[in-house]
Structure P
Amino acid sequence: MTPLVELKNISLSFGGVRAVDNVSLDLYPGEVVGLLGHNGAGKSTLIKILAGAYQMDEGEIWIEGKKVNIQSPRDARRHNIETIYQTLALADNLDAPSNLFLGRELTTRFGLVDDAKMEAETRKIMARLNPNFKKISEPVSALSGGQRQSVAIARAVYFNAKILIMDEPTAALGVHESKMVADLIKELKAQGLGIFLISHDTREMLDLCDRVSVMKNGTLIGTEKVGDVTEDDILSMIIMGKARDAA
């Protein structure tokens, strides 16, 4: 199977600091790959290169077997890459349909915003992702953290994301809300999306991911199948900065 994404020998420096140092990763359809490491390990920087927020100094990005040039978030979206940051970037005063189509509003043949069509499409995508979501017409400021995540994820999926980047999606959420987001991730995986998941929660990573990659000081320490490692193994890689099979 051809990987959805191949990051090959990616490097990026800020001033004299090597934030990402010769890192290679791949991601397949229907797979969740977790990125773990301390703050400053380079995981968010690496993912922002794929998302088009940063431009790499060296390396190559391949999408579905073709080398691509990603210089901006617009380039990333053109290659069906969507990013859901921890801040979500939702407009609190608007409802779910207005947020889902923000900047990409559906219009009637007269060029007017088609609120009814946007609401119908929002109901359709929510029924697929989160059937319990009922607060379609309420401003997102009135929604819970998990429901807000549902809106952000729906926006990405509606616009044909094949590759989803999720940065700390359950940070600051309670147990019930975290489970809601975990169920969404499992549903997206079942639908064939590939997901890069950044988190500090090793237990969550072992539950949701197929593979985990550990970074430290800009370098890739190692990538392991979750079935082959324990939580202690992962923590040791994060703290010691050594691959599991390193002497």
Structure Q
Amino acid sequence: MAKHTIISSINALKKKRIAVLVDPDSITDNAQLHQILGLCELNKVDFILVGGSLITNGNWDNCIKEIKANTSIPLILFPGNTMQVHDQADAILFLSLISGRNPDLLIGKHVLAAPDLKRANIEIMPTGYMLIDGGTNSSVMYMSNTFPIPHSKNNIAATTALAGEMLGLKVIYMDAGSGANNPVSTEMIEAVKAQVNLPLFVGGGIRNAEQAVHACKAGADVVVIGNAFEKNPQLIETIASAVHALN
């Protein structure tokens, strides 16, 4: 019998999910983190993603341990570099930046991380990561030294995702970047979903329930919120309720 995995559960249940992205650099203390986790539990958030472009405050290990100790929600690593690996996580989005042309982020960093990931023995989610222009110069754009796919180039996004599926990737993640002025357009999400039969994560620039619902209706299987809830934690309730109502 096939092993039950997060990927297989997304494929099998065909439900719309919400993920909350926690950046350890944005967490000032455990009390703030526990407030977020309480809201996630109360509102039945489906996944907690952990990661950031830098992680400069030394809070990586503590953040993951606190999440695992205080919630049963699956924890998925969303790594910004090869050091963001942890054996207490449930899974990792093993990101290949297929929208860019930086070989380090297509395969180079993966070679360095692979031995640590094998020792960690967590679920590996091979992910085609697509950076989409969100109307601002994002941290990911700067750190990855790549250009995003233009906001209106739906055909480029769709064929990029299709190539990722043909290469054997198991997830597609479309990201407008943290703090984006504009989320990924519904037209682009529809174009990508029409080309691939993979779980589709969409994040960046989603600030309210209406935007989250539009993304889901266009084809997103998992919507990711991060920067918005940091400013207003109560958004977790309104967005989670709207997304789950679609089911």
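No value in this document is a laboratory result; all are computed from the given coordinates. This one's a predicted model, so the numbers in the text were calculated from it and none came from an experiment. Cβ atoms are built from the backbone, for glycine too; each structure is taken alone.
Structure values in brief
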| read-out | value |
| --- | --- |
| Of the structures P, Q, the one that 0.75 was derived from, the read-out being FRET efficiency 1/(1 + (r/R0)^6) of positions 148 and 236 (r between Cβ atoms, R0 = 41 Å, to 0.05) | P |
| Answer label among P, Q for the case where distance in nm of label points 7 Å out along Cα→Cβ at positions 180 and 220, calculated from the coordinates, equals 0.8 | Q |
| Source structure (of P, Q) for Cα extents along the principal axes in Å, computed value 45, 45, 41 | Q |
| Per distance in nm of label points 7 Å out along Cα→Cβ at positions 4 and 156, the highest-valued of structures P, Q | Q |
| Source structure (of P, Q) for relative contact order in percent (Cα under 8 Å, 6 or more apart), computed value 27 | P |
